[in-house]
Structure I
């Protein structure tokens, strides 16, 4: 089975990392447009796709617009509160640029589900913390740490591709029953590795 990881950028003008993993072999690429991502999934046809982007809203909110009547003082989902409880750093989805990422993530997740894929919200930074390896600010350290789990071409690899590898690994681990879900059923789940 092939699993896909996507380190989604908030804007198609910025690079999105994408990874295809089969067994331990990971291949990565950079994409920009939604069309490139759609084409990649149509070509590969994975079952599980791990996306590094919020793909569901906090319970009680219908959107992130300021002109809506839904409660604007709700900023955290149950999975976010669980990350905070575990002292794992993250950016709230209502914070500036995160809004754009969330809207793109939710839209693409809906499209990918309609294509027949199982979509998982993943958070590479949390997985990397739990595995005890560096986050993307230390590309060399993260590259070295991820080699415990996968083989891949490391020369010139970007931090976006390394986070995409992490997302693909989480999708693969989820299929194997090696993850936990944090969040709530009526809101949505985030996939984390079981240490």
Structure II
């Protein structure tokens, strides 16, 4: 059933951990006393690269693009220096905001597999999160896909779980090692269903 090599693995979760099997000292809100965390997932860290590239490009816009527009409009409109300073500050605040919101989204969107259930925590914004869960015994079908060259190269993809619960489908987006995730969830779902029957 459950791969013995995976049972013996115990991962240490750090601040930017995206994949951890049997994580040590990991607890979450509403965890039962006898409930053990089997798998902790976030989006693969590589998915943050586009946001960092965009922020990097946006950092160089004021010193490169702003002077071009000032020269373009200076014969017709005189732009006060204060406006340029305030505009530059707003630009950098906006750049930081875009990057920070993407980091928050990545950090707080968490997928957890325990020995009893599957939990999907979706961070919408600072004031709203959506938590969905289902019992492992209700899992009916699990599949994954890895779309594109980056997903194949860096081994991440979407894991889809169909259940017989109130929330019929769970999707763990862009998680690392999707084939292992499917195997682990499948094995533990079979174990849970078997233990309930007995």
Structure III
């Protein structure tokens, strides 16, 4: 796909149990914007995300305890593609009530899926790696991906948000029993 970055290096994604996943990531200081450190981290997050078949990846997931995340929303069905993006020091304003349940998985919890409630939309204020401000709203799957990755910056993983652990399942079983079916879930 032409939107996938070819540069950067693949980093190892840490798994649940690594303490960095449970720590609040540190703000990136202004003097780090535009530096090789931040540019390389953003590229590495994108490359790792694509090579590991994810749609989002936060810096703590590769062992870097800074407030940086990357994501990409593939266009599928009636969902529009959102180009790969790196957000530095994002701040989210949650819009609507957190009543929309959706399936989530995580590269740091490989092989698992579960139903997670999320807000239907978010307003995002952040910076790119050069320090240029970004402000936009994201809804639906786009908003869900950003909320999921943002949680990683605060030491939260998707299973922490689940209301009903009975929906937690391995991906093979998810594919067979739940992916295309509506499971009865209370909101």
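Every number in this text was worked out from the coordinates using simple rules, so none of it is lab data. Source: prediction; values computed, not measured. Cβ atoms are built from the backbone, for glycine too; each structure is taken alone.
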remark   = Output -11500 (helix-only ellipticity at 222 nm (-39500 (n - 2.57) for each DSSP H run of 4 or more, over all residues; to 500), calculated) maps, among I, II, III, to structure I
message = Comparing mean count of other Cβ atoms within 10 Å over residues 25-32 across I, II, III, which structure shows the greatest value?
response = I
key: Per mean count of other Cβ atoms within 10 Å over residues 41-48, the highest-valued of structures I, II, III   = III
